[in-house]
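Structures incoming, each one as structure tokens.
Bear in mind that the values in this text are calculations on the coordinates, not laboratory data. Only a predicted model underlies this, so the values are computations on that prediction, with no experimental measurement involved. Cβ atoms are built from the backbone, for glycine too; each structure is taken alone.
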Structure 1
Amino acid sequence: MRDFCFVHAADLHLDTPFSGLARTAPALRELLRDASLQAFDNLVQLTIESRAAFLLLAGDIYDGAERGLRAQLRFLEGMERLREAGIRVLLVHGNHDPLSGWSAVRDWPENVTIFQAHEVQSVPIIQGGVCLATIYGISYAQPEMRENLALKFARRAAQGLAIGLLHADASAAKGQEMYSPCTAADLEQAGFDYWALGHLHLRQVVKEGSPWIVYPGNLQGRSFKPSEHGAKGAFLVHVSSGQVQNLDFKPCDVVRFHLLRVDISAKRDLADVRSDFLEQLESLRHQGGSRALLIRGVIEGCGALHSDLRRAEVLEELQQSLQEYAQGEKPFICWESVAAETRGALDLEAIAQRGDFSAELLHVAQKYQHDRQELRQLIERAEADAVKARVFRWLDRSARTDAECEVLLEEALLLALELNEQEGQ
């Protein structure tokens, strides 16, 4: 068997608008507008430089069914570059870019195979008279696909590596099964060597070997959600003696999203907090090379600095100071926000023994902690009062879990204790 490699990518979301973030800092507008397209160019270059036998794209090529013309033309240019390099491209469409979506391109280069939605198709990859692999795939006809498409796949009598190409959710919770939900066992029953999956933006190898079940994650980060943090790119898959030997992650992104956290517990002052943020930033700059960095800072923990952080404009000025440090530097760095999720240094055990109003607050809170129905009713009454007073906009109560109710209770208790303790000083 001939040794070869191929590239597995997914969730390109070409021409992602980044509308909310672009408004945050005007300097980001053009950078973000082109980020997904430049990441795609990097993917094409990676595939060519690696001399890959083929490129697999596991769905969500575009960001929406009404695909932008700019994105489609850029994608066509990439396919033509790969054709000139003699590289096959095989792709499926997912929930963001179903086959029912608008297409401005009717004729694709001969190196491009787009799997259809009516049944699983198989396509052999033959080089020099040798079948390197057989790719099995199926696309979404419509955005929602509640059917478990993995059950439609089965290995046939074909030579070479057997690869399944599918946009699916192998982690779907019950009741949220909108995007071809499946399990690892469903995928294993097909008898393939490698599953090239798309849909989950968090890069992960679900199963290593017999078969490999792999999500490369999305090609370019899109927000501050945990699944969008850090390096984004594709997997370069090495095959030897008819078996997948190893995967190399290759970054393709041009902008990276990071959440940086600083704990105030051992910090002396706000200068220490700033220094901690900057130390983390320098590490990210070293790791990211020339890539732009979008940073969200969170200050957490329990300590004396909590009262300093509650002062007017402190967080805003800290963010401004951090941004000024990076001003004019390369790569481009933007501190999107700095927030405080801290608590004062309260000794709850000591307060509980005092027999005063703060101790009574603790006693009442403990009662609600042990009675979730009473807690939910308390929050609903508080919501009603807040709406009447037009003070707060609360979460949609229909979506609130018991855990969220407990968090609200803890936050309200600590705030009330801090205010009461300050009054008593």
Structure 2
Amino acid sequence: MTIRVDKLPNGITVATDTMPDVKTASLGIWVAAGARYEDGDEHGISHLLEHMAFKGTKTRSALQISEEIENVGGELNAMTGIEVTSYYARLLGKDLPLAIDMLSDILTNSTFELNELGREQGVIVQEIGGAADDPDDIVYDMFQETAFPGQAIGRPILGTPESVRSFTPEKLRAYMAKRYRGTRMIVAAAGAVDHDRLLAASGAALASVPGGDAAGVVQADYVGGVKIKPRKLEQSHLVLGLEGVSYHAPERFSLQAFVNIVGGGSSSRLFQEVRERRGLCYSIHAFHSAYQDAGLFGVSAGADTGDAEELTRVVIAELHEAAEKATQIEVDRAKAQMKVGLLSALESASARADQLGARLLAFGRAIPFEEIERRIDEITLESVRAAGRKLVGGGRPTFAGVGEAKGLERAEAATEALQRKAA
């Protein structure tokens, strides 16, 4: 693995991970301008901006953008997250100059033409409507919002129909001028890539990006609580969670091992107890979302209305049981799962570019595989139990549910046992 990192005069970091035996390349530009960077009157603007990036520049129409990349067999796409927006291309290594030219063009020369903006606002409003029809989307948005109420980190990334419709070309340009700054941007590529050529091309193509840092974000404040949306469904969808840790926390690797033990696969405690032994649901899994200053742990499941209360009680019992009695066999299995996930990413140019860009943005440096492997090896039985005890003893839980009200209310009442034990 050969990773090189340089900085442009305006603060943009350019990083490459060259893979000699690979013929394709994956190139991305990562920006610290996700949904939690939005002010109150900007709700949904990060996602809309991602959509508008492909709708025409001063030199290319929307059709030309699509045709140019697909003429060489490539792909352009983008993604908006809570903390990051990324724009990326996948194509043959020999066509990498085209990729950096196109990505820089959409980030520095987008026209935000009014008719295109109106059409794309309509598309996103339909996307919001689709999410409102999906109980899985609804319950996750409710869960995030209940954990972090009244905060940008807790708002749905898509925005609302009203907020999306309110944005003008001038508003989009103002947001870019405020947030898309050199020190908050990473150009990262992996695969068949020449570092010096990409550095030179990026310097020329992105020279107009203003230097200096963008304003930070308000410190996340985990609150927790309950939110139930009554709805006539065949089953109830619920997420039960607790305050997690940031990706800077020293215990984050041990906590991830705990998450895997609890609900990371078909051998996990929750899958075995809730599905295999009791038959309370079809699928159940645990997750942990880490941010720069906070984290959120959750367990997601769908169950018949009459089983929601029992499912919730079993989840709580298993969390406490794992925190006190996780075994060495379980810890070893969780560590192996983490290593396989890490190694699998090394086999893909796209995954390596994603990791390189994300880690540089989060930690300010490229973290070698060997260092992450060492951190995984350092996980012990006691460190996993300690992370679990801290999690389940961390305070007020968050409960979100969509489905028949009475069943969810009984399930929510069961979470009081978790809060009492935490207290």
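Looking across 1, 2, the calculation of FRET efficiency 1/(1 + (r/R0)^6) of positions 159 and 231 (r between Cβ atoms, R0 = 35 Å, to 0.05) that yields 0.95 traces back to 2. Consider the structures 1, 2: one of them gives 20.4, 59 for Rg and Dmax of the Cα atoms in Å, for residues 119-262 alone as calculated from the coordinates. Say which. Clearly, the read-out refers to 2. Among candidates 1, 2, the computation of P(r) over Cα pairs in 10 Å bins from 0, in percent that gave 4, 18, 23, 21, 17, 11, 5, 1, 0 used structure 1. When relative contact order in percent (Cα under 8 Å, 6 or more apart) is computed across structures 1, 2, the figure 22 traces back to 2. From 1, 2, which structure was mean count of other Cβ atoms within 10 Å over residues 191-198 = 25.0 calculated on? Clearly, the read-out refers to 1. Each of the structures 1, 2 was assessed by distance in nm of label points 7 Å out along Cα→Cβ at positions 15 and 415; the largest value belongs to 1.
1, 2: which one has mean count of other Cβ atoms within 10 Å over residues 47-54, as calculated, at 23.0? For mean count of other Cβ atoms within 10 Å over residues 47-54, the value 23.0 is produced by structure 2. Computing helix-only ellipticity at 222 nm (-39500 (n - 2.57) for each DSSP H run of 4 or more, over all residues; to 500) across structures 1, 2 gives -14500 for structure 2.
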